[in-house]
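As structure tokens, here come the structures.
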Structure I
Amino acid sequence: MKYQEVQNYINGHFVPCKNKRLNVDSPLTGAIISTVPLSTYADVDQAVEAAKKAFPAWSGMTSKMRSQILYNYRQIIEQNEALLAAIIHDENGKTIDEATAEVRKSIELTEFACSIPQIAVGEVLEVSMGVECRTEYAPLGVVACINPFNFPHMVPHWTFPNALAMGNCIVLKPSEITPLTTMKMAEMLKQAGLPDGVFNIVNGTKQVVEAICDHPDIKAVSFVGSTPVAQIVYRRATSNLKRCLALGGAKNHLIVLPDANLELSASDIAASMCGSAGQRCMAASVMIAVGNVDPIIKKLCSETSKYIPGTKMPPIISLQSRENLINYINDAEKQGAVLLVDGRNFASDENADPNGFYLGPTIIDWRNAGVRMPEMEVFGPVFEIISAKSVEEAISIQHESPFGNATSAFTQNGAIAKMVAQNASAGMIGINIGVPVPREPFSFGGWNASKFGAGDITGKSSLAFWSQFKKITSKWAKQEITDWMS
């Protein structure tokens, strides 16, 4: 195997695990590159106990002391960018350029966490004669983060740096498909000076997720993954009286008008649908064509030819996922949809291993199929086209989607762009942008069935989730002059 066996990380040490193990396959070649343990409730409990013991000292530090450790960590990530990108490339399949971009986004997220001492500040006010009120943020205690396969480095950085900066201790569960990057994160946090027990990793599958949701000493849970699982996690965690913020899937609609810039629209939509092989919740999924946009569609089909599986286009995460995508394409064709670009018949470049889990870009035109496009998430380089007679109808169609991560408008008309931005039922809006992900300090979060729980997972909005507000009212002496509030 290319990498050592994955172990749990508890109380500052990698812990040998005698449980059954799963193979970690590289989607680039189909080869086994490591194995990962199937942890149990006992392993989660061990990690929670370590976090509980570390919590008093960690939460007792000043926020500036904590942020300095995170700043050290940020520097270490930057120094090891190429190493981290190589691991992501091996276990997730991303191209080196995509993996590098993921690491750089993690650096940006960590930088935001370093700024929290300047953001999460309390207030002091003399509210009456001799009476002072003061507010401050207090950490929750032990919290947990459950992460997906598609961004094994970035998505954990959506959560744990902010949670740590607020004074919490962490139990983190990576995807069992991509656990290698997380081990390197643990090593780098220790190198940065993070005290033992503050950051812990428990690997595994469903049993670990259930243990996290059920453990009485875990106060809050974040989750990123598919909508069906997000719903299960949210219900189970909140039924155990925990805070929970669970991000689910998406089927992002792009409303495209005839006046849209031809070159910009085609290249941006192609990059959005093909980047990371479409395995991201912000990928372009559906074009709602308002009027005659055939020139844009033709140019888009041409643009996708640049995304050749191999160097430019990564593989699908697993053989089963690729088969699911092929089955979806087959079913669409049987229902009368037209394949403008057929990714089942792709030509890979010389860098693509024949055993890799590759699929080419696919564009499915439903406009004359006589049936509705399925309202389900298609997690891959598959882009679908439907039509609307007006912008109002396009917005109405978007509202019918159960999801609400992102909606974009491609137009040169400012009034139409404003109409879409104000009326689309989605948490993140793009204007002539295929992947409208906000940058720090603005927060990431969708609506509807793309998110369960209050607030967003990054940025300023996340700070309330990882803390509780303490209000202190004090009076030190009897006042000569008083009022009813004294």
Structure II
Amino acid sequence: MNLVTELSEVKNYINGKFERNGQSLMDVFNPSDGNKISSIPMSTKQDVDKAVQAAKKAFPNWSGMTFKERVQIFFRYRSLLEKNMDELTKIVQLENGKTYGEAQAEVLKSMELCEFAVSIPQIIVNEVQEVSKGVECRIERKPLGVVASITPFNFPNMVPHWTLPNVLVLGNTMVMKPSELVPLSTVRMAELLKEAGLPDGVFNIVNGGKEVVEAICDHPDIEAVSFVGSTKVAKIVYKRATSNLKRCVALGGAKNHLIVLPDANPEMTASNVIASMSGCAGQRCMAASVMVGVDKVQHIIDKMVEEAKKMITGDNLGSVITKEAKERIENYIAEAEKNGAKILLDGRNTTVVGKEGGYYVGPTIIDYVTTDMSVATEEIFGPVISIIRAKDLDEAIAIENASNYGNAAAVFTQSGGLAKQVMDRASAGMIGVNIGVPVPREPFSFGGWNESKFGVGDITGRSSIEFWTQCKKTTIKWNPEAQTNWMS
């Protein structure tokens, strides 16, 4: 089935079958033109329980397989992602409003995440040591059981793959709740996983809103929860899940600062900063949100404006996710202007010919922003960058460190010594040097600091292996004649 043209209603995916049990429906819209493309069931806690029971039933056989048996499915699945890349890319475009290139990059990253997962048998090697004469200690990593993942609207294909491949390769079974705004990609993933040979019940999807999230946090048979979304909701999910004695890692929002020094390469800096600000219409937690210009950087700001004018909405700049998001972003711009900031490039009231119903905001550059303005402190989640002026690097780092968030920070300079200061002193989990979007590539893990992440460990890479497994320690003695001491 080609979801781009044929899917009129999304259903839950439980125990290898798509189903709906009479729940109320919510419409899903294409943000590029505002047209309805589908609808989803607003599921209940009973639907969550049904999915959990299917996952619980599937767990013994799935976890009983060897790592190498499980990864064979993901070798095939990764090939299916590649084979169906064009369709998967168009699905992301349809439900999220990205450009084709941005949507395709998601699918390519999902393939890379699968490549890490299939390497897990080479990473997890059980530890064995003879700790005393005739006595052996062994550590093995075991799956937790049924786990859940709650994913956001901004990366409907990639973010589910932050958890899905690792979770399942490690032997867990899963219930996933995609954002109600972008349910189509997850459905297609389920179809491809089944085609790859994944047993029924190992992966389940429950669509819906707040009731589904709460049911996941409360369900006694779910052992761990991952969440990606806003900081406000991340805090709620983390508190609720952990209060029910679950493991939880919850990724929240960001307010990423890019520090630009006068010696930075003007062309590279301008293109990187604008690409970071406008990529995915600014709807990513790694987007440039604040540029801190140190001393004499007007020549770089001028080039940023030139670069931003090359962004054409509906062409190389996609839409934002909803009409409400467009209004919220434009209100931030208006408030900054009212409070004395200078709008160097204004993306308000943008429309695209032939797609007048779409939700578009043009690239926006706001200069002379002060640290008390909302555009300097709050996550805007749109193609908007605020410029704060700083007299020196110490002041710039202090501005970055004052943010409640801590996802990413970057510095643009040709001085290794100054770059090292930012690397050491910036309060963020991911740092870039002359890179506007410092996302670590596999096997390096993804995760921020401060109010950008709640919980221990990161959501991808080696760190995720510890989160989704538990250690079993075994001490063995077979030889009764072995010398005995206090250790044995």
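Where is distance in nm of label points 7 Å out along Cα→Cβ at positions 38 and 398 largest, in which of I, II?
II
When mean count of other Cβ atoms within 10 Å over residues 142-149 is compared over structures I, II, which one is greatest?
When mean count of other Cβ atoms within 10 Å over residues 142-149 is calculated for I, II, structure I comes out on top.
Distance in nm of label points 7 Å out along Cα→Cβ at positions 334 and 470 computed as 6.1: which structure among I, II?
I
Suppose you compute distance in nm of label points 7 Å out along Cα→Cβ at positions 174 and 270 for every structure in I, II: which one lands on 4.3?
Source structure for this number: II.
The numbers here are math on the coordinates, done by the rules we state, and not lab data. Keep in mind it's a predicted model, so treat the numbers as computed, not measured. Cβ atoms are built from the backbone, for glycine too; each structure is taken alone.
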